[in-house]
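The data blocks that follow each hold one structure.
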Structure 1
Amino acid sequence: MVDKRFYNVKEDVTLAQVAEVTSSALANPARAGDKIADIATMEKAAADDICFFYDRKSREKAAQMKAKACVTTADLQSFVPQGVAVLVCEDPKIAFIKLNEFMYAEKGFAGGIDASAKIAATAKIGNNCFIGANVVIGENVEIGDNCIIEPNAVIAHDCKIGNNCRIGNNASIAYAVIGANCYIYTGVRIGQDGFGFQLINGQHHRIPQLGRVIIGNDVEVGANACIDRGALDDTVIGDGTRIDNLVQIAHNDKLGRGCVIVSQVGIAGSCNLGDYVVLGGQVGLADHLNIGSGAQVAAQSGVMRDIEPGAVMMGSPCVPFKDYMRQVSFLQKNSKK
């Protein structure tokens, strides 16, 4: 159940509204005026709640459903108990997202600049922005319209941030150009020094990192992720990419459009990822690798060689998925002898 203290909640939502928002057809139009109180799972939905049923494997749970209404597909509606109002749509997962967005909104930040924020005189702040307590914004920074800069964030000199962006509390951004509609979560570090050192006379000397971080439009960077700036070339994150919490992206890396990088991934320097690459949790990439568009690498894999477009890889060192399963099968069979 949703704890409504944390959200602005739309009350007295009717099934007619649900049908409109979720692009669903109400099986019994006579119930269009019925009201729902909350969204819940099938197991926990009470008599005034609505739930979503999209997996045939859950049909036994569906038979025990006690909800007022259920959004499901035409193929699955016969498993919904009598008395539960059925709304039929093509994709209940998408319908779930739409109804969530309709019924629950985060308690927003009112536009304005907190008195404790430190903003350089040369910085340019767009219209209708919120600048939270103790934010620091450096010289020549440009921030677009409708942006939210949460408390304690630091945006260093000369950075640019596009319209409709949200920078989470305690995030720090330097040497960066960020597009529109981006969400940089709590504690993210963007534009820090890349890990570059040269051994000279027995001492590790820092190599100056002179590049930037370029982030496209509609990018999300999860909490406490780190994206280092380039040494000479820029570190680039393509449009629509999703980066999970605790990810490390090193200097000069270039990620294409729509990539999904799951928690605790570490990408060493100067790697090139194509479009829509997926890296599962804790994947590690050696430096200077090329990962083709559409490639998928399973969790905890170690990547030491280039990967062809569309390949599905697993293991450490990673191999094609079918080869990995053959290895596992071989070991299981021979370990019993």
Structure 2
Amino acid sequence: MTPPLRTLLLTSGLDEKKPWWWDYIEHDPVRCQLDSKRVLLKRGRLTSVFSFRFVVFVAQVFSVLRDSRHRYRNILTVECGFESFLVAFFQTLTCSRRPRHVILQFIMREKNESVSSKLKYLFMRWCFSSVYLCVCSSRSESHYYQQMFGWPSTKLHYIPLHTDPRLLEQGNGKNDGVVLSAGRTFRDYGTLLDAFRQLDVPLLIVASRWSLDPNGVPSNVKIQYDLPGSELVALMAQCMAVVVPLEERMISVGQSVVLQAMTLGKAVIATRVNGTEDYIEHMKTGILVPPKDPGAIRDAVALLSNNEDIRLKLGRAAQDRVRQMHLPDHYAKAVSDRLQSVS
């Protein structure tokens, strides 16, 4: 058996907290030998690259990268935050490939026809040329980046996103008769509202103020803005079903809310897009509807509202899928296996 690879996870934040999933994999001997380094932002979040605070942050990241060159085989960063950009930039600029840089949950805004977008992608293609592996949250997304950046297929890999195992214990089977929808980015709330104009079922939407126009909202729809995650989970645990209406995008969106609902044992209705078709099997672990189709959402809500057996069956199957595929140890094993397979 190939020995575990020693790996450093680099994150940043206002305190020394490790990622929520750390405790689930830290002491697992069959995974990567994983250490954590957190760059503290003692005076607030980074909002501009034109500040002394950002210069200090750059120096801290560079120090971590320098010290890790001979101590670690891999360095992990998450998404395309400042840490990912800086590690990639330093390694590309210095023609260095040690330690191997892996970006988890890699995601970028889609390329469009604007000059700024084209220049951004040109720079990113150079900047990320040193990255060893980008882990994507949907299959289609990995193909998209491969095409946009001209990368080899070995540089991108799809690994299903994971969610919090504690939610499995919070799924209490309660049903207050309310359908819940949540999320901020790339949500198609217009289509959702059109669907509920002809339904008597109450709908609660949890969103940000910029993601939803409150004008013309039907009387059976209520909106709450910017709730803390714990309050959202509490509402989701009580609801009848969860609807996740999404825009069509080449990047993956919506999986976090979908997985939370599935873990709580809720029947999920979601738009069939890149962010959902890898996670929901239609009419087995949830319901997938076509984009921009209020009638399909309306029919799905009516089906779940009128058929408790179907609703409960979908919820139980969703929880089973989470237990089998979407917990932190599944994600850690998949990342570790991938790193060892391409060593």
Structure 3
Amino acid sequence: MSTIREIAERAGVSVATVSRVLNYDETLNVQDETRKKVFEAAEQLEYQMKEKKRRKRKLKIGVICSYSLEEELEDIFYLSVRVAIEKEIEKEGNKRIALSLSENTEQVSVVDGLVCLGTFSHSMFQKIEGFQKPTVFVDAIGDRDTSDSIMTDIDHSVGKVLDFLWEQGHRKIAFIGGMDMDADGKEVQDARLPAYRKYMENRGVLCEEYIRIGGFTPKYGHCLGCELLELEERPTAIFTANDSLAVGCYRAITENGLRIPQDVSVVGFNDISMAKYLVPPLTTVHVHMNFMGSQAVKMLVERIQAERDICMHVRVPTSLVVRQSVSRRGE
């Protein structure tokens, strides 16, 4: 904390006056302008001391990823975010330490804080909390009272997609999503599914036959896409939970002798690098993966250096990237 003498010098008043102002002494007869100078001086000095503290040393940041390299390659969302995390750590001269949840407490003790990326089970959350390190979760939410998090705003993103398809005249809109299994053997529902279901219910057009859930890889997009196209009333548009599923869906549509978007429109999610190179280029939701990764590191560094106790939970909006995989349909 700044000393009373430093505050007094900056405010141009006596030490006694500073002490009485900061203690809200009601018997003190001074002008409001003087009180203002004292409070402003105290805030400015406190801020400057925190800034000096921030510049003291470089940090050791532990990175825990729940997905393996093989899993990252199947759906490169997590790969992209992880690379952004690593770049941000290195950009500021901090040291990255790759960790796994099999590490013992002694190995984790050398880091100043943790960035945790992926899907975590209840027992995994408990173990991370047991490390008692400042922590930020990316694409997951731990204990809201002890850790920070940064997530994509899923509900708003799904609404954007469905609003767009609705405006293009589509009513038979299908959804292909995935289901994960966490380390405790518990199923983790695709967060886009309840948002899709609620939207379609509100519009009075929900059709359970149009919902297909499997994995998140192209083979599931192909298999589940074929199932949808075999329906007596096939959908006019398919919304997939990620771009990898959309790739498989493209294959299913062309193998069935249909055209994109004339016969079936397709919208993906994530806007990975290959989305614009599909034929036709894929309309998709651009998730700000680089921002999420770099911002997670910035949140953690700020928390450590400022000794912030209050947790932050950030939801990042997305952008709908309209390309050529959606056509307009008559109602």
Comparing relative contact order in percent (Cα under 8 Å, 6 or more apart) across 1, 2, 3, which is largest? 3
Read-out P(r) over Cα pairs in 10 Å bins from 0, in percent, for residues 235-282 alone, computed value 29, 56, 14, 1, structure in 1, 2, 3: 2
Comparing 1, 2, 3, where is distance in nm of label points 7 Å out along Cα→Cβ at positions 59 and 107 highest? 1
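We did not get these values from a lab; they are worked out from the coordinates using the rules stated. Bear in mind the structure is a predicted one, so any value in this text is a computation, not a measurement. Cβ atoms are built from the backbone, for glycine too; each structure is taken alone.
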